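Have a look at these structures, which come just after this line.
Since every read-out is calculated from the coordinates, none of them should be taken as a lab result. If you're wondering where the values come from, they're calculated on a predicted model, not measured in any experiment. Cβ atoms are built from the backbone, for glycine too; each structure is taken alone.
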Structure I
Amino acid sequence: MVHYFEELSMLFSRMKRSFLFFATFLLVFASLSDAQEMKRIPMIYSTDLYQPPQDPDDHYDLAMLAALEELEIKALIFDVATPQRKPEEFGETAMDQLAKITGHSPPPWKVGLRDPLRSPDDQAFDQAKEFQGGVELILSTLEQSDEPVVMFLVGSCRDFTVAFNRNPDLLRKKVKAMYVNAGNGPKGIQTEWNVTLDPNAYVGLMTSGLPIYWCPCFLEVYQLPSPEEVSAGKAFSTYFVVPNQAELLASASPMLKNYFAYALSNSQEEPLGFLEKEVQPLPESPRNMWCTGPFLHAAGRKIYQTRDNRWIARSSDRENQEVEVFRFEPIQIQSEMKNEGGKLVPVFSKDTGEKPVSTQVFRFTHPDFNKIMPSVLAEILETL
């Protein structure tokens, strides 16, 4: 009997060691999985964000970036789209407000170049020293990064183009994707606002050979592509309209509502204290938007339709049906500068040659694009 209990004790001891080993293995595996899930995509972000805003869609874009946990802004460049604006009017206030809301420190930032480039290959060393910080921050961020970086612009192409002109090999090595939110698509003449801010910079970046993800803002100014253009595969436009901003933000947190109220009302009150106030009224007016789709693509998210007919964006979702709303497709372009009323403007046309394709162009494919994107944006902002 004693021998029997000794064997039983040894058996339990081996089972205990096996259980501890297996439990330890599961903990290590879970930790590794969490580490992989938490790995974020480094981004350099260039924005013409001002306070008071020049166009409040930039405040929506910054909030969306704060909500997309897959992305990490390593450097932010204030694009000097309007040289008349004062230095204190750049969007540092909005960054500080979002830092208070999220609990995360603002990213490093610098003010970009002030003057338009004189040619597509201009290195802009002659511009004032106080405006060189943006290009320098871009280059130092890329040099210090251990992995490829996403670059994303929502204003002029100026600082990104000059960074490439000064160190093309660095950008070829370190840029994972270059999102250019500008232009009128492959229809010909390029007269969209972000292009006109610096036409030479636009041409220089678009012909750099970098992995461009081209996100045309319009086919025609403030016009959604027609159903015929959508079905014909010609909807090269990121533009959509939020019909009612108050409804869009109905489920947002009180502090986020006040973040938008502060910007949209051009408030001059102390900005961080404003967030703590009772919820301020939001306008019921529409808001033009552009960058939501490209942000989702950069983050690796897809769009799903829920059982109650809402649309959400997730990296994966087994419970809901994935819906293709937009895509990026390869395109080869050639460019020239055309004299239009005494101004040189870029003209793009499709190149049918056999050159390697480095440019992908945004095209929305779903006929309800203008309905789906506000739903997706609202759900993302609810998470802040």
Structure II
Amino acid sequence: MTAPVLTPPATRRTTRVPTLRRHLPALVAWGVGAVVYLMSTAYHYRVLGVEPRPAKMIFEDWLIWDTGHYLDIAERGYDTFERHAFLPLYPLLLHGTDYLPGGQRIAGPIVTMLVALAALVLIQRLTEHEFDGPTARRAVFYVVAFPTALFLYAPYNEGLFILCATAALYAARRGNWWVAGLMGGLAGGVRLFGLLLLLPLAYEYYRQHRRSLDWSALALLLVPAGLVAYSVYCWVTTGDALAFAHAQGHWHRAYNIPGVPQLHALQLIGEQPLLSERGLLYVQQLALFALALTVLILSVAGPYRFRADQRYLVIYAVALFIPLLVTEVGPEDPLGSLPRFLLEIVPIFMILGRIGARDLLDRALLLTLMALNVINILTFLNKTTFVA
């Protein structure tokens, strides 16, 4: 009698290879972005004519603007009232890097870059789930090429917010509501507008459960939990539960009629030479605003619109876009931070991924966006104009 042939169990290695291969587009896009980021940083000394630092201090030039506040909060806590405008989850992440080699000033930027990689993986997974592999591959490359993608690699909270928000959307789409609620709550601990995730998540929950509501609906209550917890902390330490909102005034943030900040930027273009540093900044801000608005219109009308079952993505995109219509950051830079916050509206890159199916458009978009990205890296490092 012949002994049966036994098939050996799959080893861990054989299960990892398909996973790595599946996420290769996100990994390659992230790697290309990291090379552009690091090479631009290394060459900026020559371009700007400044004294170069030792290679081990390559991240030092990025520890400016908002990053300085994040590092100070991570080290000393909220020692001034105006810093309550910076929500706590990213400073907590930086604080955790104190226990790694290099501490906050070296390990902090490296961990931030790894968070960006995780965010790109989730963007790829969500886009594949909604469309297909080629669209997902193009989408992650557009994210990395975007003119403000430098904030995914610099020590800023954009990558962490995108990671949490995209994880919440992906989990909701797959019906994992407790994970969706938890990640939504974490997003609210990164940025104030993370609270707006409640809108697309609630809509998607209703779409899936309109005839069979159950206890999983309570998971949606986790979405505001991050911001509520920070509000309690503000109340205990300052006596003002809305300190995070009231502190915005110190940074010249105010709200206006929709479209007025954009009109102010147009007026400022006419008041100075078009090719001046400020003039070019305003032109780029308005151009990216127009691109985002056009893509959002295409998301609801035309051949690239989202399907009816994908409306949660439209709700998410609109919920994050509306604050950009009304937020004004002082008289000299009314659209300050707008291009950076556009990076967080992931559905924009999904639609661009569909548009990029036409090769000529794909090449034109990638080259244009990446060129602006490099320009913004050098402008940021010049320390005279805050690019976003």
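Starting from the value 0.40: which structure in I, II was FRET efficiency 1/(1 + (r/R0)^6) of positions 54 and 230 (r between Cβ atoms, R0 = 35 Å, to 0.05) calculated from?
II
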For 21 (relative contact order in percent (Cα under 8 Å, 6 or more apart), calculated) the corresponding structure among I, II: II
Work out which structure the value 15 belongs to, where percent of Cα pairs over 40 Å apart was derived from one of I, II. II
Re Kirkwood radius over Cα pairs in Å, for residues 126-213 alone: value 14.0 computed from one entry in I, II; matching entry is structure II
Who wins on distance in nm of label points 7 Å out along Cα→Cβ at positions 78 and 358 among I, II, i.e. which is largest? II
Work out which structure the value -20500 belongs to, where helix-only ellipticity at 222 nm (-39500 (n - 2.57) for each DSSP H run of 4 or more, over all residues; to 500) was derived from one of I, II. II
